[in-house]
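Trainee: Structures incoming, each one as structure tokens.
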Structure I
């Protein structure tokens with residue numbers, strides 16, 4: 001099924017959710033907690049954070065003394081949770097993505113003991129960065145000198161797409177705006193570290209601002225996520241397989257939310 005058809009399914013389910021009207025507070029709390037936990041755990045563990053799901057839950061409820069784990073890992077989960085809690089509490093509303101907000105989010109989720117690295121938090125990178133693809137081929141990201149202009153253009157693009165939606169003139173679907181923003185952001189890789197987590201946060205900010213739930217990537221889905229991104233970044237592949245992958249994640253989140261509202265047994 002093409003991703004466009006999946007998006008139709010997503011919006012049909014969203015209409016069902018909207019038709020329920022006001023959702024009971026206990027159900028909303030359950031939904032919010034589920035998405036916070038999955039988002040915190042999956043996104044940080046993808047970047048090497050050592051906390052288990054259970055330990056992540058402990059940090060979320062205020063128990064930040066997780067025995068035997070690096071304080072950096074604990075503080076980054078705590079900061080990440082504070083950032084996404086604010087995003088989810090704001091909920092549907094004005095899309096607010098700016099260069100300053102992106103830098104502020106980076107400051108919120110990063111923790112460093114090394115003074116040199118600490119000084120790089122919340123600032124565009126000053127050194128080249130790269131990683132290796134699933135085929136062990138090097139992916140070089142945008143040089144530091146080009147980052148300010150590329151990020152300025154990316155922020156302008158997402159805000160221009162918002163104006164198209166507001167005026168109902170040839171706009172992309174909000175989910176595709178979110179997924180395209182993600183691919184552009186991680187291709188720029190504007191920070192010294194934390195780019196994957198920031199990219200996933202910004203993607204979910206766009207989704208949440210248009211009323212959709214956040215997406216998260218399970219452990220058995222990581223390889224596909226990395227492969228689709230690398231295929232675009234290194235080999236000039238089509239974006240549609242990535243959009244299809246992300247749309248399936250969104251469909252899962254929407255279906256889970258609907259199941260919770262309807263009182264069906266959920267994970």
Structure II
């Protein structure tokens with residue numbers, strides 16, 4: 001069966017689509033068959049990223065490894081069992097179609113709580129939650145005492161992940177490996193960064209996730225999207241000299257893939 005990587009966060013602007021595209025493309029460039037689904041049916045940023053990639057490669061006459069993106073299929077309401085949710089059926093059909101031809105399936109979830117996102121989390125072998133490095137986004141994971149910065153309890157999102165873990169346990173599936181990425185870690189506000197880091201480490205022990213470094217805020221990520229390329233494609237698209245920021249960003253991607261510890265994946269770029 002394909003290893004399913006779900007990238008989820010119920011707040012927008014955390015870097016989910018950038019994370020999805022770089023992980024999916026890195027795996028494809030490593031020779032793996034990679035399927036891709038975007039469950040944000042309104043914005044579809046991950047889907048548009050791959051669409052931009054295909055269009056750019058066609059224009060440039062290039063052939064580079066690309067994730068196999070599929071839209072969710074429509075379902076005939078008449079085929080649904082009594083009480084069956086149509087979104088459940090659409091996601092199930094999409095995964096069933098990709099599994100025989102994929103080693104990994106990368107699923108991007110919307111920045112809100114939806115039925116599709118909830119079901120996708122229960123399918124995750126690896127769950128990646130990008131988080132902007134601030135207490136504003138930390139609220140996604142837990143409630144914090146404003147005076148002491150101590151964790152008071154898990155958030156609604158953390159409780160949803162707990163529910164997904166319970167469903168997998170009841171089905172006899174292996175536990176979800178949950179990784180929280182600290183994105184957009186700036187060089188300033190070191191005191192606040194330390195406080196966020198301490199709170200994350202405390203919470204990780206309480207509700208069971210691993211903390212990993214993510215991507216810094218870099219202009220290059222905004223520049224890559226229109227052409228659908230990633231950091232690993234730059235030399236293949238005519239960029240012979242990488243600047244220091246691009247080299248640092250590649251190292252962040254390398255560190256991320258090492259932290260994910262995906263089965264059979266060697267990080268050798």
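Bear in mind that the values in this text are calculations on the coordinates, not laboratory data. Because the structure is predicted, anything quoted here is derived from the model rather than measured. Cβ atoms are built from the backbone, for glycine too; each structure is taken alone.
Trainee: Comparing FRET efficiency 1/(1 + (r/R0)^6) of positions 49 and 201 (r between Cβ atoms, R0 = 35 Å, to 0.05) across I, II, which structure shows the greatest value?
Mentor: Structure I comes out on top.
Trainee: Can you tell which of I, II yields 20.2 when mean count of other Cβ atoms within 10 Å over residues 33-40 is derived from it? Could the numbers behind the result be given before it?
Mentor: Values: I: 20.2; II: 23.5.
Considering all the candidates, the number was obtained from I.
Trainee: Follow-up question, since we're still on this one. Check the numbers for mean count of other Cβ atoms within 10 Å over residues 113-120 across I, II and tell me which is largest.
Mentor: II
Trainee: Of structures I, II, which gives 17.2 when mean count of other Cβ atoms within 10 Å over residues 161-168 is computed from the coordinates?
Mentor: Answer by label: II.
Trainee: One of I, II was used to calculate Cα extents along the principal axes in Å, giving 58, 57, 33; which?
Mentor: Clearly, the read-out refers to II.
Trainee: Taking -20500 as the value of helix-only ellipticity at 222 nm (-39500 (n - 2.57) for each DSSP H run of 4 or more, over all residues; to 500) derived from one of the structures shown (I, II), identify that structure.
Mentor: Only one of I, II returns -20500 for helix-only ellipticity at 222 nm (-39500 (n - 2.57) for each DSSP H run of 4 or more, over all residues; to 500), namely I.
Trainee: Looking at structures I, II, which one was mean count of other Cβ atoms within 10 Å over residues 25-32 calculated from, given that it came out as 13.4? Don't skip to the end; give the middle numbers.
Mentor: On the way: I: 13.4; II: 20.2.
Checking each candidate, the match is I.
Trainee: Turning to a different aspect of this structure: Using distance in nm of label points 7 Å out along Cα→Cβ at positions 73 and 145 as the calculated read-out, with 4.0 as its value, let me know the right label among I, II.
Mentor: I
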